[in-house]
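Q: Several structures are given next for inspection.
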Structure I
Amino acid sequence: MTENAHVDLGVRNGQLLPCSKWPNGVSTEHNDPNRRMVPLSYKGVSMDTAKSYLQEVLSTIPKTAIKVNDDHYVHVEYKTPILNLPHDAEFYFDEDKKNLQFRSISRIGIADFGMNKRWLQAVYSRLLKKLTMHQENQKDGGSVG
């Protein structure tokens, strides 16, 4: 197995770049339902607050490092717990739709055996919990970031 020397990353025309034809990634914009995830809505929360919560969540996951943190875009490198295989994850805050788009791809091999989906599901569930708590606190008149 060799590491893919060139992995296309980033946003073009308001969308994350598509995953490759190989089953080594998942995305909120993928055509294959088995490799597609639902974007996370952050309605009722500012983009800055949602981004701050994402950074908090990512900081709790071992072997995860934020590589790029731009205005609407975050690129993360993470490694699998046992074999230290590198993966790239991207998050794009679509302010028009108030949705967080994301994708995760393996740098090594042509299949990921569900690793990218499981990793993103962990991020998604933790972030959803923070966003939900924020929205509930706002309804109750509390002040949260």
Structure II
Amino acid sequence: MKCILFLIVLFLLAGCNTEPPEAEVIVNENTEISTFRGTYHWTEGAAEYDVPPQLVDSQNMEPVEMEGGAVGIVTFDDGSDPAVSVREWHRNEPAAELDVRDREVTFPEEPGMYILEISAEWEGEFAKSSSYTFYVEIVQA
């Protein structure tokens, strides 16, 4: 009986999420990169934000330094496991897609500043999606 009550409470709490979870990228198990949640479509609403390069400026985001070719894993604070893609932005246009497998993203080898956007999509009864922006500086290894 206690188990059933616990499951009911858990189900109700899970259904109360009116916004997408927060996301971060963990690189080489020791560097945590915070992201800024952008545009999303969720069960009880939606929000539209600027494109990632404008978010980097408006949020005064500082780049996180890392070596080229580093591998990071995209995690969500609710423990969910949505389908994830990551793309680079140049000026105000999306550019190259980064290699992502099982939420593990391989960063570019070429040194430079990169504005990146995570696109996450959750399956289920309601289509849910969210984007997350972060900023990195790739340095020579």
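Q: Suppose you compute helix-only ellipticity at 222 nm (-39500 (n - 2.57) for each DSSP H run of 4 or more, over all residues; to 500) for every structure in I, II: which one lands on -4000? Spell out each step's value before the answer.
A: Values: I: -9000; II: -4000.
The structure behind it is II.
Q: Assign the value 16.1, calculated as Kirkwood radius over Cα pairs in Å, to the correct structure from I, II. Present the calculation step by step, with values, prior to reporting the outcome.
A: Values: I: 15.7; II: 16.1.
Working through the options, I get structure II.
Q: When you work out distance in nm of label points 7 Å out along Cα→Cβ at positions 70 and 86 for each of the structures I, II, which one comes out largest?
A: On the way: I: 2.0; II: 1.0.
Comparing I, II, the top value of distance in nm of label points 7 Å out along Cα→Cβ at positions 70 and 86 belongs to I.
Q: For mean count of other Cβ atoms within 10 Å over residues 22-29, the calculated result is 16.9, so let me know which of I, II that is. Kindly include the intermediate steps, with their values, before the conclusion.
A: Working: I: 20.5; II: 16.9.
Matching structure: II.
Just so you know, all these numbers are worked out from the coordinates, no wet-lab data involved. Note that the structure is a prediction, hence the values are computed from the model and not measured. Cβ atoms are built from the backbone, for glycine too; each structure is taken alone.
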